[in-house]
1. When Kirkwood radius over Cα pairs in Å, for residues 209-384 alone is computed for each of 1, 2, which one produces 16.7?
2. Taking -13500 as the value of helix-only ellipticity at 222 nm (-39500 (n - 2.57) for each DSSP H run of 4 or more, over all residues; to 500) derived from one of the structures shown (1, 2), identify that structure.
3. Name the one structure among 1, 2 that FRET efficiency 1/(1 + (r/R0)^6) of positions 153 and 537 (r between Cβ atoms, R0 = 41 Å, to 0.05) of 0.95 was derived from.
4. Please compute Cα Rg over 2.2 N^0.38 Å for structures 1, 2 and give me the label with the greatest value.
5. Can you say which of 1, 2 returns 1.05 when Cα Rg over 2.2 N^0.38 Å, for residues 217-600 alone is computed?
6. If you work out FRET efficiency 1/(1 + (r/R0)^6) of positions 121 and 625 (r between Cβ atoms, R0 = 30 Å, to 0.05) for 1, 2, which one comes out largest?
7. Can you say which of 1, 2 returns 2.7 when distance in nm of label points 7 Å out along Cα→Cβ at positions 257 and 417 is computed?
Structure 1
Amino acid sequence: MRTTLQTPTILFLLIGFFLGCADENSQHTVVDDSMLVNAHKAPEEWLSYGRDYYETRHSPLNQINKSTVDNLGLSWHIDLGTRRGIEATPIVANGVMYFTGPWSKVYAVDLRKRDIIWTYDPEVPKEWGEKVCCDVVNRGVAIYKGLIYFGTLDGRLLALQSHSGKLVWEVNTVDQSKPYSITGAPRIVKGKVIIGNGGADLGVRGYITAYDAATGKEEWRFFTVPGNPNNRFENEAMKKAAETWTGEWWKFGGGGTAWDAFAYDPELNLLYVGTGNGSPWNRDRRSPGGGDNLYLSSILALNPDNGKLEWYYQTTPGDTWDYTATQHIMLADIEIDNEERKVLMQAPKNGFYYVLDRTNGELISADKYVYANWAERVDLTTGRPIETEFARYPNINALIAPGARGGHNWQPMAYNPNTGLVYIPAREDALWYGQEANWSFADDSRSWNTGTELNLDNENKLDSAANNFYGKLIAWDPVQQKEVWHIKEESAWNSGVLSTGDLVFKGNGEGFLSAYDAKSGEEVWSYDLKTGIVASPISYEIDGVQYISILVGWGGVVGLHVNYTEQNNPGTLYTFALGANNPFPDFPKVPEKQLIDLEYEASQEEIANGARLYDRYCSKCHGGGTIPDLKYSSKAVFNSFHNIVGEGAYLSLGMPSFKDRLTTEQTEEVKNYILSEAKLIRERISE
């Protein structure tokens, strides 16, 4: 149930906070600052998103290893009954697992009883699904002193009692009149809850905020891009950043949303944050005079006490490809040139693997981990990429690699200190970019305004080496900056990675959870979960037994449009252990899809108008993955088409109303375009 605390007193919240601690402490150890700092010393738990502050996603548990993994089987499962993407990494503390599902719903599971203790539905308005780029997902929670923290799709941050799921406090972190969203997991640093947001693709200004964990009071906020220069800049960092922008970028929002990557070094007292793409993508549209556009696509080192910027490194100056640096940030102490270095590592979308000195942001190395044709290399002296002549697609349509999905996206990688290797869930990918002839900014908080549409009057620049779309699990040596081995995958949209003693666990879009030899890449175990996997596995120990758990629910930006399995089963939590052999759940078989076959009357001009409207308003979701391909809808859907599209009859399912954007005639044109496409497919099949 959704509840909002209107004007709570600090005293009331503090009492609730400490009562929550006392209740948990009566039975269990409270997760406090010391436990979070020393999480790497507690292999039986999984206390934060990346297991520890360094975000290594490596578990030293070794009951399950190369010698025993043949005996790994399904121990138990819980059907969550959901039908959208699940990207969450669970938290495990004191024998209880906490995680989020679609629409930001939270679950608590007793790992001994293997049953749900409580759930909490924040009741996100279903129309908010239109304000997110890539499905109604959420990547997880944080735990601290008896409370569970999570962000919601509509931009709220909530704190729940860990033992009961009851709301303690709630704050709105965004301007809800704008297309902000939260899909990332919060982090806890020194009694503060750290959270960012998304929405750059639709036009917002990004920032990171720290809230007091006990009360929800805002402690500090750091904007990632400058606002209107006619207003006072928030700090010197914004004043400096504004010198790298031109035009009236603030009217587009600017972008730079920090929607996923965080890491923290307690010794250096530095919080590392990855920032996102510009709004719109194309720099020529948002900043027509050029410029690096700080702090887009950057790694920021902030003082968590006050939010002050200590240093930054920009991976993609003047980003014009949606090359976010919001991908997994990982910290490690490794030996380079006979010297132990405190490093920060990232494989952002742009295809280069970066190793930085995390004390000061100095670039140590940067090399391509996938095929990339937008830049030849990164100059280690200046830290800047050496771009190719066609990279910014001037007066051409260019096939650029990687594409906007990135050589690596949000799915976390892992680092094994025993092998010294990083395991990257990567992809070979490319996308066509161009300079749209008559581009105009549609500030409706609903439409993507990338500014990269193709111009049919321009020449096409095709790079045959870039024309790929498949996944890769890469074992990467961060010292030598080279690939050691890789596994090619049919699906280009796969899960995050778990490292254990001598194994690497990873799921894929075809539904298989597999284990690989960490040194050689040989597949040593696999289990068919029969639904595409995008979330990351974790490992923990209960009563002396090591378990592997993973949440399965196909979705995300690719999952909205593509299926790699026969059907998408409900969202499910699966748990594996040695010697277990429980049967796989018997999910009902989904009926075979049938193309719609209805008569329609429309001119070619009306069909063309419908195609343009469909491309703008419908294609983002209705690709045929987790959301239905409308060409296969029932006659009942088309008989109620105007009621669904115009009046919001399916709003409870996440289908928004388009009454304020489409006239009755335009809705009819969209309907007839869909029917005409179905007819063309039927004709091709019958030939």
Structure 2
Amino acid sequence: MISLGSPLPPDIPDVCDEIFRDGGFLGSLFNFEHRGAQQEMALQCAQAFSADYPLIFEAGTGVGKSLAYLIPGIMAARRFGRQLIVSTHTIALQHQIISKELPRIKELFSKTPSLSEFADFKYSILVGRGNYLCTTRLKRAMAEKMDLFDSEESKELERIAAWAVKTQTGLVEELTPEPDWEVWSWVNADASSCSPKKCSDGLCFYQNARRRAAQCDVLIINHSLLFSMLASGLGADSETQGVLFARDMCVLDEAHLVPDVAAENFGLSLSSGGVLRELKRIYDPRKRRGLITRGNLGTVWDKKCAEDAIVAAEEFFARIHKKFLIKRDTVALNAPEWEEPLLTAPLESLCKALDKLAQNAKSEELSAEIKDYKRRLTGIRNSAEEAIFLSGEKQVYWVEKTGKGGMGVKLCSAPLDVAPILRQVLFAKGVPVILSSATLATENGNLEDFASKVGAESAEKTICASPFDYAKNMRVIIAADSPEPDKESKKLECEFLKTRIEELCAQIPGGALVLFTGYSELQKTAELLRRSPHMKGRKIFAQKELARNVLIREFEKAGNAVLLGTDSFWTGIDVPGNALSQVIITRLPFDNPQHPLLAARIDKCVAEGENPFIKISVPAAIIKFRQGVGRLIRNKTDRGVISILDSRILSKPYGKRFIAALPNTAFTRFDASNTAAVAARAAQF
């Protein structure tokens, strides 16, 4: 990043006006259609970057928000000598920014003489270090593969080595098929043996990525990396203005997910599978190999320490599973010392053994790697003790099932309220932080609920509606006869859903995205649809049967398929055209009030004398509902139907708030007597 000194006229907002106005540089160069909402967003972002204040900006689908924050952000970065951090949630948006938007901006600046001062901006992407191949660790693993791997794992290592010669980025996402994760753990950059000093040959993909990140004007990262760095204390110095780096500027796109991602990273997560993998990498008794057998370093006593730690971990997690998780998936931890700290002594003994092994290691690299594992074991011990004694301040703790068949155990915690944390790490830094998404408001333009969730009450708040003609291109139909979810059996509910989906798909051409709030209902409905003679000729895709990106790609390719999804499928799916002509919402997306984190937040709300359903549950459900609805119309020519199969939106007082949140609030009711007729009329545009 090159500093160009103090600001020079014309001001960044004035330059943005020349770029985005009707007949401006952007339209004349790329034949873009002028969008007033995009121009307004660009001007407000330019003002925030220039005056160092936070901004919350809801920009409806089709506004073109990426260019609206990137162009003024890049100009401010170059003009003021500051780095622009852009954080997204999805890989798809990162790739869009890197491969499409930034090259287009560079062309705009290069071909417009009055913008040439900004043309040589540099940009880079950075993801978590475990995603990168470290060539130094790869060389060592290849040299010591007889000590580390069996024959199949050795073949996998050789495949990774062959790929290392071809790849430009060293990112694991480019390796097809995906690697054996046990082998990958020995060659990725997530170790202190991957460092600028030890990887000084210029070949290490992670160290090269770090150097590019330090030198660029625009750094693209994801929310998980951003908040994991902040939670680990790797942000800007407390006495320095800046979020990650001194005097940086930040944009958090897909910001509706910020509260959840931040909560995940400012809590703890300790799984039985993860702990056992770490221990077996140190020494696996079954394979009789691991870190401490390299060069015959480990003694019989060292191996015994590792075996004892594995046995203790297996017993610790088995006891938790038997005590809490036989009949339930998730259980809150409310009283300290709910389990014996069985891991503490064995892990301490193993750490002492690793200390001695590090001192006796034949190379500095091996010593560093052993010390790495000691630090990880110390972290595991500390996390287990924190969970047992519930010692984190204002944290909620719980245990949950995980892994194949729900036989694994995970210890979890999250902040009761993430707003004070985000207020401190994002909004108290004296630098511009912009949060943007297509869905931040609850209904009627209310951004206050979101602002209070993220601790950004003092931020400027603006909404720019989508330029799409929803009244013309979207139809909304609502079932008036759905069974109450708390009164009818799940079997009856799934039969109702199957019948309605059949009838709707028969009348509305193209593909249908069916959104659920529970995975068991999704599975049962998918089974019923696949057995239905009425669905012959249509492919039925269900979440978890294939990788998410593969499911979406196959769904789009089919043209008239049915895709059933929950949770993450309410957001981030972009399938324009007839391949997604209908979104079917099976239930209003209320979070499970029995989940320990939400239950604790509900208790806090009650203690403060407020109605938790109105204050917490309804606003969160409206945001998710808007995300689901937003999957339908993805461009100016898209047309389609929103079919809502939850009659509570008609019968309950809060239903009016969901209807008010629709981009087209006109709707038609239907029931068993006229589903086909109403759907057929809705499909006629």
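Every number here is computed from the coordinates shown, using simple stated rules; none is lab data. Computed from a predicted model, the values in this text were never measured in an experiment. Cβ atoms are built from the backbone, for glycine too; each structure is taken alone.
1. On the way: 1: 16.7; 2: 19.2.
For Kirkwood radius over Cα pairs in Å, for residues 209-384 alone, the value 16.7 is produced by structure 1.
2. Attributed to the structure labelled 2.
3. Numbers: 1: 0.95; 2: 0.40.
Among 1, 2, the structure yielding 0.95 for FRET efficiency 1/(1 + (r/R0)^6) of positions 153 and 537 (r between Cβ atoms, R0 = 41 Å, to 0.05) is 1.
4. Working: 1: 0.93; 2: 1.03.
Result for Cα Rg over 2.2 N^0.38 Å over 1, 2: largest is 2.
5. On the way: 1: 1.05; 2: 1.20.
Among 1, 2, the structure yielding 1.05 for Cα Rg over 2.2 N^0.38 Å, for residues 217-600 alone is 1.
6. Values: 1: 0.80; 2: 0.20.
Greatest value across 1, 2: structure 1.
7. Details: 1: 3.6; 2: 2.7.
Label of the source structure: 2.
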